[in-house]
1. Thinking of P, Q, which structure, once relative contact order in percent (Cα under 8 Å, 6 or more apart) is computed, gives back 25?
2. Give the label, chosen from P, Q, of the structure having the highest value of Cα Rg over 2.2 N^0.38 Å, for residues 65-104 alone.
3. If distance in nm of label points 7 Å out along Cα→Cβ at positions 9 and 137 is computed to be 2.3, which of P, Q is the source?
4. A value of -9000 was computed for helix-only ellipticity at 222 nm (-39500 (n - 2.57) for each DSSP H run of 4 or more, over all residues; to 500); which of P, Q is the source structure?
5. Taking 3.0 as the value of distance in nm of label points 7 Å out along Cα→Cβ at positions 113 and 145 derived from one of the structures shown (P, Q), identify that structure.
6. The value 3.5 for distance in nm of label points 7 Å out along Cα→Cβ at positions 57 and 97 was derived from one model only; which of P, Q is it?
Structure P
Amino acid sequence: MQRIMIIGGPGSGKSTMARALGARLSLPVVHMDPIYWQGDWVERGKATVMQMAKAAADAPTWVFDGNHSRSMDYRADRADTIIFLDMPRWLRTWRILWRSARFYGRTRPDMGPNCPERFDRGFLSFSWNYQTDGRLRALDFVARWSGRRDTHILRSRSEVRRFLRQV
């Protein structure tokens, strides 16, 4: 595994898993959030985000954490492994609330510059609805790449731990 793409809903553990895989395999970790957010919670333009995501994906090795549907096929084409963290809604919601409390007012290490953590009802709503919207698109995405890439759908914390032990 030299180019690993990790996707999943908000709070599914993408960044945590990316850091763990990066450390175990001595691979650089690329987080989508700092590409998407230029700082101060200001979104970059779509063309800039795509250009930056492609440039990162063109590197010889990486663990790439994040969804960004516009660049997913490009990244998947470069990846050798695709992991979908299909965690239950209750777990993702709990993790988002915990993360918001833990980092409240401070910028997380995997976030864009000066994007302090906050409680955001819109984001919670987006996350809640991911289960019936984004999740289905992610499952379809993994199915399309299955057979062409080493794909994994991990549905629980224990499956993630087992996968990491095998790496």
Structure Q
Amino acid sequence: MQRVFADPDSPWATPGFAAIVEPVSALVAAFGDDVTFTRFVAPAAPAGAWRAYYAQWPFALASPDAELYRLAAPFVADSTVDATTFSKWGPELAARVGGSTLVLAGVSTDCCVLSTAVAAADAGVPVQVVADACAGVDEESHRAALHVLGLYAPLIEVVDAASLR
């Protein structure tokens, strides 16, 4: 839920971002201290295929503390799990989840959410993706990503926010 995806003038603007602020806020309230915000941030020096990626998106080669990488209002966090990869699954997030189900919401369904869900499922963690608390680069991509995520059942379950409350 970063500003780079919320800002309509950003090259990475996610059209459905505003529509998921309320459902994500409700999940934050419901899960309380169990909430972990993750952030996609640029590496100091892109390597491998990431060099071509940042050649396409040079604006994104900014410091992790740059305004574009901060959480969008109304979201705040004392700390975040940051990664220079689309997937945020790794030792830090695994430690936060423990043996529980990983409940995912945010942007973008067809990139970071998908990548994180599949990596966590591969690690044997049950995953729930909250469809109405996610947004993709467009509605068609969002629906396609949810379809693909559903193919991972029972490792990944696509749910709606009401079923978690």
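1. Numbers: P: 33; Q: 25.
Of the structures listed, the value fits Q.
2. Values: P: 1.55; Q: 1.33.
Once Cα Rg over 2.2 N^0.38 Å, for residues 65-104 alone is worked out for each structure, P has the highest.
3. Values: P: 1.5; Q: 2.3.
Derived from Q, not from the others.
4. On the way: P: -15500; Q: -9000.
Going through each structure in turn, the value belongs to Q.
5. Working: P: 3.0; Q: 0.6.
Traced to structure P.
6. On the way: P: 3.5; Q: 2.2.
The structure behind it is P.
The numbers here are math on the coordinates, done by the rules we state, and not lab data. All values derive from a computational prediction rather than experimental measurement. Cβ atoms are built from the backbone, for glycine too; each structure is taken alone.
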